[in-house]
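The next part holds the structures, each set out as structure tokens.
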Structure 1
């Protein structure tokens, strides 16, 4: 997303339209560049595009020595850290059972058979599923019944049967005590949805006193305030909210909206209106934003055009083009105070939305108003994009030249340059692509697109064998865009230039070691290890380049595989899993004070204990732990085993061996394609574990002599593995067994891969991979090859 223009921010603060066009030269839309659908722009943190100064050279040797990880100081740090973790684990394991944990453990054991039935209920909500869980509740009095009624109440809420849900939650509370805070809070939610606010009072009254450890304590006042409002008691709502207004929950959109509503219903519109405006501005994607706008209209203090346009711009920036376009049109239609220039600007902004939605023609764009401010740049951007799509390179170039002369700081020029570079990248016109990317970096050095554009210019110079310029740009990439995802790539290929072209094996080794140290499990770290093995003793020790001082080593977080078995939040999370209240499992675990060390593992193990591989994998991905930047030996093995699971393993191996395919490659591909979700169906209509298209499935079934084959059979894991491994074997055979080519074709199709191969002149296969112009395909190939190395490391000896 591009940065918001300061001048328009000032206009928002003023809250009134400026003379002429109020948003002329002050455009807040930050659209993504129009690129090939296969080459979406990469987004990085703004910090990645800030210029950093190198540390003085005299500091470099100590850092380099630390990177080798062979000194006594490194071993001492590791030993000290390990000892500290062991002490913490011993402390956790020594926790004594309490009355609460004993009760929760007993409830967990009483409900162990409920999970499959509850999961089926949440998934299908069929009459049979409801009946099955109800039968379980009747047959398992006490905590078993309580968990079953909670599952039923949850399902009723999803079906909007709020009275039934309220009754079910009441039954849960009457049956058991282990999850009584859930019965109270969710029951109060159901009561409110059923317009039974009075019934919510007793459930929420003194909630924090009755359930001090509940994850709902912070939000209970908001729910209670809603109950008061439903009963026309705004003063009661204010009394519930005001004591917690300065706590973290006070900054949430639902809290702010209810607070404004309470002021409004008490007749204090002076307090209500600014809070509504704040909700609309600060939480534009929340449901409360639309409600706040409606209440402002009802109070006859509607939002002004500038506020509404800022809201529309935000919608545009998050790719909600249809809503943004409707808002632009509505502003122009309903605000009589707008000047002609304002209306012209809104028409152009709406046209950009229509272009994103692929519902505007060149004639429509040419008929847009002629303006003299930044909206003229937006119109030129549209014309440039249409010329790009029409392969009219001459007109495209002429429009860009015009934009550079007339609108050198416009965000639309930034978009057009990146889009143009991507067009020439796909067309394999390296000179023109380098020109566009270089202009973008020079004119917009802090652009979101700058790291990607800078790297692409560096890489295409490398491919043109301009090694001196490529080396300069790669070092610049490492120093100035260290936080970008291109940094490890730049480290590797700069090392290759040192090794292959400059014949400086010692410096090449420094770059490879730095890459391995900071990006230990990345695709390029594996290649760097191989290059170091090739160099061997040929790499003399030389002082590392000052460039490497910009690369920061990753901190290894304190992770343990020892779970605190008497931690009440863990036991409660397991109990929630039995009732299929999946969305509360993570928050419940995170409520434990020391969950940062084991919380991700605890959630993953809960799902894994039920054989739910996809949920296990997704929970670890959500943890935001940078596993691939961490050394394998410094992360407990159990994490890696959960991250690289082996469901359907016997069938996977049997089919792989039958078709002469590496089973680890098949597992790696499945992990990337479907996350082992046998029922996955993609937007591209690909089915099952190996994401086979119906046409491919039919073709493979015919070769396997499967009669009466139907597409839904691809959702059967056995059938999918049988046909998918055969298909992968054939793809590999078409490319001489080279997995890089085969995986690229598996993702992008044969025709593009044949074209990329024909471009030729690749020194080795890794150069081909980096030259894949489709970002999705390039990262797909690299990820699967990385996955395979993990599988081989974890299970190779057993296999």
Structure 2
């Protein structure tokens, strides 16, 4: 019959003494020990019970020692005491609690159950090995762990009993304890013969010694620490997921990182499927119905090559109602299923190939976790096990949901970033020239690459045909990234084209562009904040007739020139201030470029990087350009490959290569015009004769009328000297009349009785284009005639 209260209070002498040394409690055990009843000692000083001098008041919370005490019959009794000091708390005064055993506890008999319980019935798994590390004895707990009876395994080594690599490690540690005589702790994770699944064990090894301290063997006590071990593993996995998932703003990379973290720590095979974003924008659906179409983004497996996968990354599949993917999305929470329970039968019957893979690899359980962030469902992650024998449990579900939730935020951030980046990139591409114009002045090739991490920026390039077969080349860079930088770039590119159409010199064009940037900066940052919007620009104009190029830059890298014969150098060009500072001058430089010269214009993102200074980047550019071949496109690719890292540039890059072409002197005719209107007729005759030499007689009539009007206007309203120039292009005939007057003519409609005013209107009707450009010496009136009737206006 069990005892309700097994404690014998009288077997211990107990007394309570307050701070001033007065006895306040005295139990029956104290009476048995010293013979004094409670009513004789309670309320009196405890010092009266001492047979000698009182000990000093202990300083700590506990004191123990032997004191000589007075028995009631007068004899002195040595008593070992332990005293605990309780401080004042919750209204209770500070006191000393004094205890002493009345009678010593009896030792257990060698054959009694109490003696055997020290080893055999202990809940801790214990084994004892002799000096040869062969098993001598195990208790019941260890025999259960091993799964073999003691009489069968006695005399075997631990490696012979376990037969696992972990057993060999344990035996090496036991040998270390045997030889050094020092205890040792070892942690291992393994499945023993008596377990259906692996456990984490803390093996505490200690030497077994005799009375002389000689080591006779090793005792091994195994403690099951599986719960603590798994808790640490889960915490470590969550921490690892927070570090590894979301390293980039790339949806595919983030999904792959989710799969990589879960394998093999949580599952043997993981797939990540996401919903495709709506084609016309908008939000993803909040409710689902089968079938659900998902796109495989990533997967991972403990087996090389991911042989379990049926769907390749990038492909889509419509999942029916019986599938884990569709069921978890429709339910909105994690769904755990197993093959043995029949929960996956309908899904596997519907998809025969998956059923074959399940049988082939032994898949026994799955867990489908919706990927949800900010109230939006993005997709689903499916985790399966086939190598690990244990099914998914509640702790696995919590862990998978925690990791997936962290990954979902990263996927959502990546999607938002990708959408914004695609918007900015689409804007950037729409604002950059789709194709470069084919001109007689030069051949050109270009490249634009957005920044790998920061996205698109404000880099741009352009090739602009000008009058007189000249062509303008421009490269610019707006500070910053994103839609704002792209929009600003578009405004600046439009402004450059507008200013180029009026044939401004490069330094004048940059001055007007600087004023525009100052105004835009004031709009963005308010009055008095110039420089809020920064930009750089390089503008160059090449004339194929004179083979001269005029350049000016505003804080932009100078271009690199590769002349025929592979003579390479950087153009010595004044740097000029960046656009947006206002009030500072720009200087232009004119250089001669022989036919076949390659001109390289670029933004600073090409030559600068986080690990390289601009000078080193410029040297790499020179080396790549020096290996120039006849193909400008191949040279562009070679330059980008040589200068940009494999992961992409830190800043966006614009590159423009142009190869100059010259116009033969035989296709240019020039006349000095005397200041006499009567001599216009001979000039017309010379023009017709020149057109016959060029085999352009079909354009003689129109050219004669245009030359007559332009020359007559120059004689009447211009200033001498006057010069006429004809330029024969493959598709156009260009007529130019120059004089030293800065007054420009204006097109107007003449009234009925006006004698003049119809000349420029006639020129405008007969030509494709016409206009005026101002030079340092005066102005030039030009007109272009198409040599093909279908192109004529």
Consider the structures 1, 2: one of them gives 17.4 for mean count of other Cβ atoms within 10 Å over residues 491-498 as calculated from the coordinates. Say which. 2
For helix-only ellipticity at 222 nm (-39500 (n - 2.57) for each DSSP H run of 4 or more, over all residues; to 500) computed as -19500, the structure of 1, 2 it came from: 1
Of structures 1, 2, which gives 1.29 when Rg/Rh (Cα atoms, Kirkwood Rh) is computed from the coordinates? 2
Identity of the structure behind 13 (criterion: relative contact order in percent (Cα under 8 Å, 6 or more apart), calculated), options 1, 2: 1
Hey, mean count of other Cβ atoms within 10 Å over residues 419-426 derived from one of 1, 2 reads 24.2; which structure? 1
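Just so you know, all these numbers are worked out from the coordinates, no wet-lab data involved. A quick note: this is a predicted structure, and the numbers were derived from the prediction, not measured. Cβ atoms are built from the backbone, for glycine too; each structure is taken alone.
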